[in-house]
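Peer 1: Next up: some structures, all given as structure tokens.
Bear in mind these aren't lab numbers, they're just calculated from the coordinates by the rules spelled out. None of the values given here were measured: they were computed from a predicted structure. Cβ atoms are built from the backbone, for glycine too; each structure is taken alone.
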Structure 1
Amino acid sequence: MARHESGLHCRFFVLITVRRSNSHLPATLIEAIRRTVVSVEEQAPEITSIREIGGGSISRSFLFGHQHGHWFVKINAVPSAALFAAEADGLRSIAACPILCVPRVLGRGCHDQYAFLILEHLNLRPWPEAAHSAIAGRALAELHRLLGERFGWHCDNFIGSTPQHNAFASSWPEFFATRRLLPQIELAERHGASAKLIDRGRGLAERLERLFDDHQPSPSLLHGDLWYGNAAVDVSGRLALFDPAVYFGDREADLAMCELFGGFPEGFFVGYRQAWPLPEGYARRRTLYNLYHVLNHFNLFGGGYQRQAESMIDELLAGIGA
């Protein structure tokens, strides 16, 4: 999601030591975070600096310095504990692809009115030139080669702050219609969307199988929220992924979102297609998959996303003769 947590774990900033008294975090919360990591790493590092990092629209993000390095810490109100649990689950899942750089989950918990998530701090850098961007694209293809038995996930999670429904289904069109499009359309109706968007959106969901007459995807492990802000490369050139919204689905859905907001270098897509070419019809399905994210943006932010969603629905219905 384009305004979801940026996940840029120390991408381009200089570390500055900040006294705890300037961190605007309660001392008891800082100690709770430290003790949570101790339970994972079996050591008791002292916190030497705390710096707040901007860029996220959901949670506050901090860089905690200690004598062994740094932690990346997200903090929000207690109701966000479910968001952090889903994020931790997703990170552990995509870390099963060894070619990727994924921040290790060091712990999560709640203290008083706060929920927190503690992650390994990654040293990230700008996207490289074309040749190295292609390596990153091939790495994403390797993630997509991790397959499930059905479409969905073992638990629901979130796309941004919107609940994402993941109950398993054997049919991909059924899954995408009932777990992706229709929940967003129902939310849009509650948020005052036009009758045109609601009626034609439901009509599209009812006819969705027509878009898949010649396409039967395997259930690939997806990042699920793969916009530019949730990906980077580490200092060794490996593709780094974070802030996932994982599920097993059509791999094209990840590629489509990579194109929705821009930012990925062309070499990234070249490398992916070299590793695993995309089948015919991807361009039309790309519109469908990105419709989900545009609807979500309307439900979260309103504005011009309604007109964009209406245009995409019209294009898709015209493509199937409806």
Structure 2
Amino acid sequence: MNHDNHHLPGIILSVVIAAIAYGISLVLPAGILGGTLIALILGMLLNPLINRYEFLDKGINWTSKKILRAGIIIGGITLSFSQLIQAGKYALILLFFTLVTSFGVGYICKKVFKINWKLASLLSVSTAICGGTAVATLGPTIKTKNRDIAYAISATFIFDIITVIAFPWIGRLLGLSDTGYGLWIGTAVNDTSSVVAAGYAFSDVAGMLATIVKLTRTLFIVPIVLIFSWIYAKKEATTSQAVTKVSIRKIFPWFILGFLAVVGIRSTGIVPGNIVTGLSFLSKLFLSMALAAIGLKTSFKEVAGVGIKPMIAGVVIDSSVVFVSLFAQKWILHFVK
């Protein structure tokens, strides 16, 4: 009971911030900012005040770790393995191009701008997979600083705002079909809310396809986290000059199994639609709570201290994927039957 009481104040504060963030997101046009990003920003704004009250620390730390993982696991209810089939060969081929571009350009930016490999990885995974959710998933896995997690999420939100406003107009200007535009948006835009907003602004067909492609991208969280868990463990072993082999059991992000289990349950089709909707909302609430907690532990001063170079790198990575996705979808629809 004492354990719960010690954690309760920080948990309640995270819930309140998440609720306020959700309310703000509802009044913004076309889901231009997701509740998770707003929660992160609100948490960072409150950081100077909250730092004075140590009794909140335990609950905030617990929320940023445990609730984050719970949110990711429950979020699997929005996906099904059948979506990989629905998305089809076009989407999967296109995803190959964009994943290679994101991580390839990210590696080059790391070298050119001399960014630490963890932050460069977060910037790449944000573009390659699913924005803030991917960053929040990978960050703790490779023991990234909270300021880098906040920075990576913040680095993409301005880009997403631009995509929601500009991409439907650009799509029409270029004469893209519903299929071509849906493939483009589904692979080139970061956050799910932005994909939905930009996709349906073009047409219902494009919006539906973009959403399916985006959810398919989300499934790639699993192999990406496993790969980076291994990379992190190997780097740590090299740094400490350890001679023992890397233990898969120790580095394995076990919460991913929970995520896959929930995806598997959804894939059976036995979960009623209203339950899926409710659990999806709960997942977003948990993620908003976790991002609020991360924000509460991170100051704008810390994030600003990272510098402008990573922000430039984020823009370069995002822009590269936009152009590669645009040209790749045209090539795929023309040549792949």
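Peer 1: Could you tell me which structure in 1, 2 was used to calculate mean count of other Cβ atoms within 10 Å over residues 118-125 as 26.9?
Peer 2: Structure 2 accounts for this read-out.
Peer 1: If you rank structures 1, 2 by mean projected area of the Cα convex hull in nm², for residues 270-309 alone, which sits at the top with the largest value?
Peer 2: Greatest value across 1, 2: structure 2.
Peer 1: Next question, about the same structure. Could you tell me which structure in 1, 2 was used to calculate Cα Rg over 2.2 N^0.38 Å, for residues 174-221 alone as 1.30?
Peer 2: Structure of origin is 1.
Peer 1: Work out the source of 32, 55, 13, 0 here, i.e. which of 1, 2 gives that when P(r) over Cα pairs in 20 Å bins from 0, in percent is computed.
Peer 2: 1
Peer 1: Tell me which structure, out of 1, 2, gives -25500 once helix-only ellipticity at 222 nm (-39500 (n - 2.57) for each DSSP H run of 4 or more, over all residues; to 500) is calculated.
Peer 2: Only structure 2 yields this read-out.
Peer 1: Looking at relative contact order in percent (Cα under 8 Å, 6 or more apart), point out which structure of 1, 2 has the largest value.
Peer 2: Looking at the calculated values, the largest one is 2.
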